[in-house]
1. A value of 2.7 was computed for distance in nm of label points 7 Å out along Cα→Cβ at positions 6 and 382; which of P, Q is the source structure?
2. Taking 54, 52, 46 as the value of Cα extents along the principal axes in Å derived from one of the structures shown (P, Q), identify that structure.
3. Compute mean count of other Cβ atoms within 10 Å over residues 150-157 for each of P, Q and report the one that scores greatest.
4. Of the structures labelled P, Q, one was used to calculate helix-only ellipticity at 222 nm (-39500 (n - 2.57) for each DSSP H run of 4 or more, over all residues; to 500), giving -10000. Name it.
5. Determine which structure produced the value 52, 46, 21 for Cα extents along the principal axes in Å, for residues 142-277 alone, calculated from the coordinates; the candidates are P, Q.
Structure P
């Protein structure tokens, strides 16, 4: 089976490769060839050096997937069974601009949330749509797994291309935030995360865990009532027991930017660097360091850099909520690499499972149309992913979902036809952009509209 990774020179590609090496399932459904595509050959060289070392460390003698790298998109796609899209249009320089321009206007500058997320989407959507068109032409039987941010927005735009060509719902978005939240909540209750059912609803980076079912019983009320347990893991520390008890649900970590917006913006503004600036400088050092290292040293440099990246994740939000370090429980979430592997296994081997994914709504979330991409538990097998009905959604949750879906669709419209009016609407309608004039200035400063 062939897996093509778009953004194959990206820093987290070794995590995907590691998950493939650990796959002990049916050999007939295992990835035997990994094709890496990127527009920057030097990054491809650096990542393949890390993968070479990982392959040599395979403990049980199982053959590692053959790795091939290319800068030609059609060549990368041809013959693919699965296409994993994890691109970053504009690189980390683009991300730093997405963050700094809104901060200069006093509103949130963040990669996927608020004005920064809209700007990233406007820049990324045309490229993502082009990729979907090439997949539909060159590898129409492939399944597309999208991790490119803003994941919900991008997945919806790519899905439209497939449906227009009669290819069905073969574009599925993934994110590691929901699975991380679910697993941490289960562990706080002393339950095995793999033997628990979860009721989760929302959009990408805008969702809520509403039930944690252990042996047929919802134990979320028990968790919410116990301040010690509640504040023993990341989301409890981030939001605080008082707010979670008032809310009656466990929000995705990205909702911190909504519920504690003033504190989050202030913390980011006071930081020495935005997250994008930190990663830009960190990764520049990493890729430069790898130019002169052998594969073993390259792997060590990558692993050291990866750990630093994970330890500093959402540091400004932790600072805004009192300041604390991530511990082992926080770091062990689920990993988008493991979500992607579980999704591929379910489809390729017909191993039925339930995963929280970004898919077309159908009738899962009342109030949204059938083609709106939502993030909910899905039943997955060889036929793809089918969303589980969410039932009634609390009015405060549904209100935010509807507002953000309007933002996403305005951005998709703007990216499709270059409409400044649609781009302005996408920015100005966002709940974290507090003025149309601010939205106008952000558009003017970022250019192209």
Structure Q
């Protein structure tokens, strides 16, 4: 097939959008098959907002849906964000018009991926979203393309750079969560409303997408168990390090006999583990298959240049006529994955208690755990200056998550326990 030029419409001119405009202006002939990618229309909430790229010579559309439907656009790039509203409307309009769509919108794909895949298939056009997960690090292509010959069993890693930066800075600087969050906002790592990041929802959107690709099913964001880092205290970080661990926000998906378990949790990772070594705003991911074993990816999870490069890679796939199902199977064969039975989950855990300094407390805690069948692996008691009580940390041997939760609930009711116990998972290695 001879090379052709592609007219690109870009909706959303924030960090990634202007990064993409810069990339395409500098490298219009970047696609391996030749041809030229030329921006023929843009749309954003504000036309006059200062930007690092001059858009004055580009055709402007107030409505991204109108841009998606324009006869002057062959390929539509959605960088607006959000699971609904103008982003969803514009993507649907482009697909119905028979135009390929490239998006970096993880919320849109995680929550509406199945219906959008069906729409793309009905109109025989690609729907690509490499930049939705891990920015410029090719996690989506690795799962969807490079490892398609394997039967994947699990995926686990760090998928949110904001949370990774916060946890890294809390540890290295000995600062509280609120202080480091404020710095992350000043540096542009966190939004003014950081809930999507620190609440774990951003990472949950991303692992939902990877689970769908890995296990050939429709995305099911509602089935993800989500816990953020906003309750992680500096005390936990210090105690975990004394035990030989580092706390990371780990997103994971695992296929088992009962179904697929997807979740995001603060997790203790051994200090010598590759995920523990990924500091700052880096993302890192393990993908495990029955034939290839473990594959490890690490790289930039956000930023103008890395994410724009991922968007450009998807544009190149469209230009070279690469084609495959959106989620490994034809849209008509996709079913939402059946959530695994969490009551059967077996975990090792970190349990931190703040108790009154009085006789018999440790014995009472140990007895409660023993009665429930929870075996203690290690124990640490370390007085902390200005603490209201005495912090006690236990790590457990592998135990049913349901059994452990019930035991912790009983411990929380003990009169010597000052505040709600803090329970976190310990990573499997």
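1. Values: P: 2.7; Q: 5.2.
Answer by label: P.
2. Details: P: 54, 52, 46; Q: 80, 46, 34.
Comparing all candidates, it corresponds to P.
3. Details: P: 28.6; Q: 20.6.
Ranking P, Q on mean count of other Cβ atoms within 10 Å over residues 150-157, first place is P.
4. Numbers: P: -15500; Q: -10000.
Label of the originating structure: Q.
5. Values: P: 52, 46, 21; Q: 45, 34, 26.
The structure behind it is P.
Readers should treat all values here as calculations from the given coordinates under stated rules, not as data from a laboratory. Note that this is a predicted model, so its numbers are computed, not measured. Cβ atoms are built from the backbone, for glycine too; each structure is taken alone.
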